[in-house]
Structure P
Amino acid sequence: MRKPDGQGSYTYALLEKRGITTMDALSAIARALSITRKEIGFAGHKDSNAVARQWISIENVEPEKLKLLNIPDVKFIQFNKHSEGLRSGMLAGNRFIVRLRKFNQPIEQAVKTAEKIMAELASRGTPNYFGPQRFGLRNDSHILGLTIAKGDCDLFIDTFLGTAETQESPVIAQAREFYKKGDYKKSHDLWPYVYADQRRALKSLIQKKGSKKHAYHVVDKNLKGFFVSAYQSYLFNQVAALRMPDIDKIIAGDIAYDHISREFFRVENTDAENKRCQNFQISPTGPLFGRQMMKLNPPAADIENKVIAAAELNDRDFQQMSEYGAKGARRPLRFQPHNTAVSAGKDRNSSYIELRFELDSGCYATCLIREITKT
């Protein structure tokens, strides 16, 4: 996509959010503008546990109107105009500045350790796991995705509205208890307005006399697609764990990713391709399971087949997943951080180690940080 040129019907706004998810920020903006969340374009999700900036696009809404909005934890930094709206996937990459505190060793030693690990991650590659934020604040997005894949409307609604988590607010916990008791009206009235899909599902249960099938169908399809994608991510992480620590090695039967051409190809000469792999020209790949996914040949395929067998997935499940956009693909098992830097500093809070790095789209900073901070 061309860079915004100052012309067109779409307003681009650089959004800064603190402590909330991208979807919650978009819902709050949509509510303030009296539009639907679907009318706001964005390229990707940003971590809720951070000060994060990202561009959004809205058609036929002038910057002056956005400047007047007063939304907690959300502000607009910059504006532009363009003739085309943002869509998921239109993200080149992300820049990160992360400060680590509370070390278990002197800061001088901690810096040296972080520098050594960062160099290793840039050389051999960082495990390309999907980070914990991929699975939602309740860590249940993949569980909801599994219920969708299996076509279990009842279990989806029970999990979506009833399963409680200790980190949730007392009000939401109470709303879930009323749902489990069958008091949908009290549950509906307790859910905050920002939880539009939960409220819509409960309203359907009230109107349709408890029909969970109807309630399932009023939940936003894009949100359900996010849950199915999270389930794909969960399965990918299982395969990646089985391939550790050899994510920088090609094995017979692999499909590799060419980092230069950005294309996937079937490996024919393992020895030759491992030489390119050592130079980070190519990487082995893992599965985003689906009907259109390129399948490995044995023996590499045996690893992925174990995960499919354990999940008890079949062609009908893959068809169901494809209806929510999860058609299947492949993903490199590692990524390479760019423009890395490690330094020490001190502010009014305490001493810290500052990490600076850039990642390609779809790579998780939390996974890189975990490699540096884990015991």
Structure Q
Amino acid sequence: MLKSGTIQSLPDLPAPLLTIYLDTNPAKQMIRGLKPDYLTRFESQAKLTAQAVPTGDLPLFLEQVQRVGAYLRDHPLQCRGVVIFAGPDTWEFIPIQVGVEDEVRWGTPALAQLFWLLDEHKPHGIVLVGQERGQIFLWWLGEMIELEEKEFRMEPSKVKEMGPVSRTAGVRVSRGTDHDVYERHVDAQYAHYHRQIAADVSRWCTAEHLNSLFVVGLVKMTNGIRKQLPPGLREKTAVIEKDLVWVGSRAEVEKRIEPFVEKHERERKVVLVDSLLGESRAVVIGIDETLVQLQQGKIRDLAVVKGLDGSLRQCLKCSWADRTQDPACPACGGEREVVRLREVLPQLARRYSVSVEVVADEAARRLQEAGGMGAWLRETEKKEYAQA
């Protein structure tokens, strides 16, 4: 599992080091003798990368390639993808449950693909509820991570108030406290249970800035919790009417929930892109204008087509990047080098604290027709647009 603390530390890893991304999905692997397919692909990629490694670094590079190769041979992988950072004093091995593209790099930590994955696979909340138990999970990078479990128990004193129970002609008759009173008490107890879970989930979702929440269970339970959520969070909440509390295996629960999460995300991103393209003010559309506004600190949220790439020129002095061909920086006049949009965009987004939505499928088709990228402006920029 990738931890947030690890993400924060990766840019500071000492260079030079070896960065590896490998598609290790067991469903796609071919075994050649005793060697898994992903190991063969790693060795091929490493040979190509070696051609561009500085002569002085080559012994260290080959040492790390051998180190990673030995590890992959001795530790068969069952995850969908893996990210590795290996250096003389560095070893970060990160298995993840989403697909990656094979990549082998030498030098500073190659973080672009990881940042794209983080932007594409936003974390979601999962609340799995039953009649006596509620569990709260974080769904992130294709994996469910349990955060908390809530037990529900009826108050024993209230059960005793029912008095002795007898059966006449197959009919259950309660004596003492009226049965309707008991039913109202049960409803009140469950309402309290729903409020308690909703309050915990609401605090958690606010702290984690989660995009979506899925409440999974019997419809009476799920709707009861959803009704107790604040309006803003309720709008981001989807109900999955599946009783899965009884399922013992976490992997089986993930398997059953995953199609619902993926469908919801596809639909959410179509709505998101339609909202972006439907705005006439306070948004920018297209790569060139979006890059300008991004680097001027005017963008709040950004949407980009998955896999979008291209060449930019970036200033070696002030880091300004755009698609113009002038070798001199338009901002400071400094020298510029050719870089890839795929490499630069995640860095710019994080530098200016911009949230990125990576869209695929139908949402990507619609956004691609408009240039492949667009963004919403910050509140101060909205006011300027409104006055224009």
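Every number here is computed from the coordinates shown, using simple stated rules; none is lab data. Predicted, not measured: the structure shown is a model, and the values here were computed from it. Cβ atoms are built from the backbone, for glycine too; each structure is taken alone.
Once relative contact order in percent (Cα under 8 Å, 6 or more apart) is calculated for all of P, Q, which comes out largest? Mind showing how you got there, number by number?
Numbers: P: 20; Q: 13.
Largest value of relative contact order in percent (Cα under 8 Å, 6 or more apart): P.
Work out distance in nm of label points 7 Å out along Cα→Cβ at positions 82 and 346 for each of structures P, Q, then name the structure with the largest result.
On the way: P: 4.4; Q: 1.9.
By distance in nm of label points 7 Å out along Cα→Cβ at positions 82 and 346, the leading structure of P, Q is P.
With Rg and Dmax of the Cα atoms in Å, for residues 122-217 alone derived from the coordinates and found to be 18.4, 57, which of P, Q does the value describe?
Details: P: 15.8, 59; Q: 18.4, 57.
Source structure for this number: Q.
The value 55 for percent of Cα pairs over 30 Å apart was derived from one model only; which of P, Q is it? Show your work: numbers first, answer last.
Values: P: 49; Q: 55.
Working through the options, I get structure Q.
Given that mean count of other Cβ atoms within 10 Å over residues 106-113, derived from a single structure, equals 13.8, which label among P, Q identifies that structure? It would help to have the intermediate numbers written out before the result.
Working: P: 13.8; Q: 19.1.
Value 13.8 for mean count of other Cβ atoms within 10 Å over residues 106-113 corresponds to P out of P, Q.
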